[in-house]
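**Student:** Next up: some structures, all given as C-alpha cells.
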Structure 1
Amino acid sequence: MGMVTRQMDALPKPDELLALHGVTTELFGVLRRWFSVPLTITLNLVEVDSAVSELGDPVLIAAMAMRKLQALNLLSTPGVRTTTDVVVTIVQDLDRALVQAPNMRLNLAAAATDWDAALAALDDIDMAAVEMPSDVEDEDPEATRFRELHQMLHDALFAVMRASEDQIRYFE
C-alpha cells in the first residue's frame, strides 16, 4: 500500500464493510459468552514485561479481541471516516485471536471440568435421551457460525482493498 491519496474525497464504504456492524456485534457476544469475559478488565502496565503471563490467558485474549471488535464496529458505521490501512490493521490484529478462539474455548472448558464428577454423573444419564452427533466428524454449529462471521471480516478487508485499488484511501 502506498501513501494516503492526497485527494480528500472519501470513497463510499463497501457493503461488506457496512455489514460488519452486525457481524462485530455477534462476534463480540460470542466471545463474551464463550470466555465469560467480565464487563471490565485491568491491564498490568507496571513494566514492559509484566504482561507475559496475561498474554497467554484466554479470557484476556478474548477481551482484547472484543476491544478490536468495538473499534471495527465503529468503523463500519456509515459516516464514520476511516482509511484502508486502519481496516487492514484491525482485521489483521483480530485474526489470530479469532482463529484460535474455538479451540481455546474447548481447552478452557476442559480445564475447568471436574472430570471425576462428570464421569460419576454418567451413571445417572439416560443415554437414549441425550442428543448426540450422528458422526464424530460433525461440526459444532456454533463454531461453524463463528468461522462464517470471521470470514466476513476477511470479505470486508478484501472489498476495502479492491475499492481503494490497493492504495491507502479514506472511506466514509
Structure 2
Amino acid sequence: MKTLMIDMDDVITNGNFNKYIEEFMNIKIDMTKITNYEYVQDLVKSKKEEFWKYVENKDLYKGAPLFKDCYEVLKKLNDKYDLYIVTSYLWTDVIDISGKNLGYKYYYLKEMLPFINPSKYIFTTNKNLLNFDIKIDDKITNLEGADIKILFNRWHNINKKYDKNIIRVNNWKEIEEVLL
C-alpha cells in the first residue's frame, strides 16, 4: 500500500487565524494581495508581542470548516492509501505558545476526520525529514521526498515557479481525479 502525506493548513482547512488577525488589527485582509508565508509578521510587526498574547489562548480551529469535498475524498483516499496527516505546529516567533496550537490541531482533526486514526497524525516542523510515496501540500518545499508531488493551489503559491514533476491542483475533486 502506498504512503500518502496530506498537509492540514491551507489544504484541509483555513482555520481561524486570519479572523484573529483581522479582529486584533481591526482590518480586512485581502488574500489576493498576499503572496508569502510571512504575511502575519508583516501585518502585525508593529504590535508583534501584543498580537501573540492576544492569540495565545484562542482556538485557531474551533468551528473552521473543511474545504469543499475534503471529507468525502479523504475518506476514499484513506481506504486506498496508508494516509497520514502531517502538519507543522510551531511558530518560530513564539515557540513557547505553540503547544496549545498542537492541541487545537489534534482535536480538530479527531473531530472533523474521525475515520483517520490519531496515530496517523504527525506534528513536525520539517516535513522534508519524512519520505512518502505521495505528498500533498501547499508549500512547494514540503513536497521533497515523494515520488508523486501534488501542490495544492493557494494564495501564497499561485505565482511560484515549480518543478514540472509537480502536479498542481485547485481543489479536492482534482485530487480525487489524480489519485483515485
Structure 3
Amino acid sequence: MEVLFATSNTNKVEEANKIAAEYGMSFQQVNIIYPEVRAESVSKVAGEGVRYVYEKLKRPVIVEDSGLFIDALNDFPGTYSAYVFKRIGCEGILKLLDGVEDRRARFKSAIGYCDKKGVKVYEGVVEGSIPCEMRGSKGFGYDPIFKPLDSEKTFAEDPAHKNRASHRRKATELLCQALSPR
C-alpha cells in the first residue's frame, strides 16, 4: 500500500518509509503548498493541513506536523518549531535556556491522514530534556539538543535510538497499524 506524504522535508519521508516498510507500506512524497493553521496543537495543524491537501488531490494522503515543547519556555517553540529553527536554530534555543535549571521538554508528532472517509490524526510523544550544549552530528533539526528520558545521548548522538523511540516513529506506527494490509 502506498500513501502520499505532503511535505517538502525528504528527511521526514525517509524516516517514515523505514517504519512503513515493516508494515508492507510506503509513502510517496508530494510537494504541495498548503496553509498551516496557527494553533497550539500539532494535531490541529496536521488535521487541517491534510484536509486541505486531500481536497486538492482527491487521493489518500498524510501531513505530519511536529514540534519541540519546552516546559520552561511555556511550550515554546511548539507548533512554531520549524520557523523558530530557521530563525534561531539550536543555538538560539540554548541561549533562551541559559541559566535555566528546568530543562524538561518533549517532542510531539501528529500525522493527519485523509481519505474519502474523512480525517484521522495519530499522535506520538517522546519525553526528554534539553542539554546545556549541542551534542552529536547525526539527524536533523533539534536532534542535537534533545535527550530522551531513557538515554544519556541526544538523538543526534544516537540516531539508532531515535529510529526506535522517536515521536514520529510512534505516530507513524499508529498510522501504519490502522492502515496496514497485513
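Nothing in this text is a laboratory measurement; each read-out follows from the coordinates by a stated rule. Not measured: the values here are computed from a predicted model. Cβ atoms are built from the backbone, for glycine too; each structure is taken alone.
**Student:** 1, 2, 3: which one has log10 I(q)/I(0) by the Debye sum over Cα atoms at q = 0.12, 0.19 Å⁻¹, as calculated, at -0.54, -1.26?
**Tutor:** 3
**Student:** Then there's this: 1.5 is what came out when distance in nm of label points 7 Å out along Cα→Cβ at positions 16 and 120 was calculated for one structure; which of 1, 2, 3 is it?
**Tutor:** Attributed to the structure labelled 3.
**Student:** Still on this structure, please answer the following. By the measure mean count of other Cβ atoms within 10 Å over residues 48-55, tell me the structure among 1, 2, 3 with the highest figure.
**Tutor:** 3
**Student:** As an exercise: distance in nm of label points 7 Å out along Cα→Cβ at positions 80 and 96, calculated from one structure in 1, 2, 3, equals 4.7. Which structure is it?
**Tutor:** 2
**Student:** For which of the structures 1, 2, 3 does the calculation of helix-only ellipticity at 222 nm (-39500 (n - 2.57) for each DSSP H run of 4 or more, over all residues; to 500) return -18500?
**Tutor:** 1
**Student:** Given a value of 28 for relative contact order in percent (Cα under 8 Å, 6 or more apart), point me to the structure among 1, 2, 3 it was derived from.
**Tutor:** Working through the options, I get structure 2.
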